[in-house]
Structure I
Amino acid sequence: MHKQIFVNLPVRDLARSRAFFASLGFEFNPQFSNDDAACMIIGENIYAMLLVERFFQTFTDKPVANARETTEVLTCLSCESREEVDALVAKALAAGGRAPNPKQDHGFMYGHGFEDLDGHVWELSRMDMSQVPADIASQG
């Protein structure tokens, strides 16, 4: 059996969050979506569960972080190309997200990112493994 990962994120307005991520090209699994949750398909065996805050709170006794004020997680997604990185950031900005940092180009690695409507940070990265410098490759 392949491992799966489900990143659970609290959202204030589920309909707005669904529309935001749909505008970036993401699809949702209706089997695991309802008025309290939307299962966003990121890739094979990788999902983000967008959970209405009050529902998210039922899974923990700790306070729910306000991602606009604190950073609870940095979610990094790999991309097939630099163009895909730039296109996703452009779509996120057009849909109401924001880019908290400038793009970074390290030659072998290119990245940029955005904050979604709730302030969650999504980093996007394209890495050319054939171009990784030897001193970095030997650290792993």
Structure II
Amino acid sequence: MKFFPYSERALLTLWVGGMWAIGYIVAPILFNVLDDRQLAGMLAGHTFTAISYIGLACGGLLLIGGAYSHGWKHWRHAVLLLMLIIVCVGQFVLQPMMAELKATGIAEGSVAVATFGKLHGVASILFLVNSLAGLVLIVSSAKE
């Protein structure tokens, strides 16, 4: 995937570093520091949306550059494509479903709370998979 080695590393660092910073540092701090869980959730949601769009841009550029350099033969292209699919599922499927639930109002103990929890759990697992896949790409790019 070496279309421009430094460009690749910069794009991966921006995307994956952003995911790790937001997902494992910023979001937990928001929920620990802010007393208002709705505000913490809203702020975390905005940061996750931002990193999703950064990921779509970086991942798209990485795929285009990698295809230009190597065609579609390298295993890293499959990982990038998987990561982009995960971002799309999270941003354009799960997020709208969770936003709709929040807009209708979520009462403690309701079916909506349970549904929101399940959707949030799926989104969290997908985020974990993406952040680990990104780490694999960064480590493998350092070895090349």
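Readers should treat all values here as calculations from the given coordinates under stated rules, not as data from a laboratory. Since we're looking at a predicted model, the values are computed, not measured. Cβ atoms are built from the backbone, for glycine too; each structure is taken alone.
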- Message: Starting from the value -6000: which structure in I, II was helix-only ellipticity at 222 nm (-39500 (n - 2.57) for each DSSP H run of 4 or more, over all residues; to 500) calculated from?
- Response: I
- Item | Structure with the greatest value (metric relative contact order in percent (Cα under 8 Å, 6 or more apart), set I, II) | II
- Item | Read-out mean count of other Cβ atoms within 10 Å over residues 34-41, computed value 12.0, structure in I, II | II
- Compute distance in nm of label points 7 Å out along Cα→Cβ at positions 98 and 114 for each of I, II and report the one that scores greatest. II
